[in-house]
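Input: structures, listed below.
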Structure I
Amino acid sequence: MLLSIHHDSVQPQFLETTAGDGRALSFSDRFEGYSLFVSRAPAAHPAGHELAHHLGQALRAAGFVPTLHHAEDIEGERKPLLDSHLGVYAYDSLGVLRATAIPAVLVECGVIVHRQEEQRLLDAGYRRRMATTLAQGVLAHLRAASRIAERGIGK
């Protein structure tokens, strides 16, 4: 499987500017949270959706909350929101997702231009908790895939 792990941002119209360290700094405290992206393209591996589901369940169970701003009806967004509770979107044109022979999910761990979320993302303990939670989601996905494979073998 492929997990492409990133931090997120927002569209330019949501950015504000503040002075810091003798220079102008951009931020947006409007959106925070994680996002999960999968492809519905014909060449994409269909189990990517299941992997995203397990990742989203693990993240929600650990107290993480998704951001829903990628579904906004503005230029650069308009991503189909497949599961608002789990924060799963379709991103069909993204190369890393659309033509994979393995399940693939792009994970945005948080919105780095949100000032409080940036501080959380800089914290090693927070990143460790996020990584552990993602690993739990991967394990849940592997267990589920194993159960399905075992049932298929016995037929």
Structure II
Amino acid sequence: MKVFGITGWKNTGKTGLVERLVTEISARGFSVSTIKHAHHSFDVDHEGRDSYRHRGAGAREVLLSSGTRWALMHELRGAPEVPLSVLLTKLSPVDLILIEGFKAEGHEKLECHRAEAGKAVLAKEDATIVAVASDVELDVSQVVFDLNDTQKITDFILAQVGLG
């Protein structure tokens, strides 16, 4: 499977770009999945639901299944965070996996940058960032795209991973 990352500081448009990329890449006939890194505790379950109660009782994994979808929740219970390389093995095969976040990992990435976020451009210090999508002009060695130019960004990513 091909892997490409979307990274950047908080509130720079990563999730919106990933959403648009998934739509565009899918429309071009490629299968795509995503992995999103969260820096905080999150919950996909709701208090009072049977699955929530199973986890609360101490289950290491809870698998929910219906005629529409299935979801597996795995509780770390104090174990270290699972590396991206292991998470990738949990996904079914697709043409491309877009990874949102995981700044420190070694895969190629596109950085989202918004001037209003007031943060330095990561691409100047990170060799894994091969392009930047920004709402302002930037002085960097990487190719820079308009943050809203989904088609050109998609063309670039697909070419980078050999699907173009």
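Coordinate-derived values only; no laboratory data. The model shown is predicted, which means the values in this text are computed figures rather than measured ones. Cβ atoms are built from the backbone, for glycine too; each structure is taken alone.
One of I, II was used to compute helix-only ellipticity at 222 nm (-39500 (n - 2.57) for each DSSP H run of 4 or more, over all residues; to 500), and the result was -6500. Which label is that?
Corresponding structure: II.
Figure out for me which of the structures I, II the number 11.2 belongs to, where mean projected area of the Cα convex hull in nm² was derived from the coordinates.
The value was obtained from structure II.
Which structure, out of I, II, was distance in nm of label points 7 Å out along Cα→Cβ at positions 112 and 136 derived from, given a value of 1.8?
II
Computing mean count of other Cβ atoms within 10 Å over residues 16-23 gives 17.4 for which of I, II?
II
So if we calculate distance in nm of label points 7 Å out along Cα→Cβ at positions 32 and 96 for every structure here (I, II), which label has the highest result?
I
From which structure (I, II) was distance in nm of label points 7 Å out along Cα→Cβ at positions 88 and 128 calculated, if the value obtained is 3.0?
I
When semi-axes √(5λ) of the Cα gyration tensor in Å, for residues 80-143 alone is calculated, the result is 23, 17, 12; to which of the structures I, II does this value belong?
Structure I accounts for this read-out.
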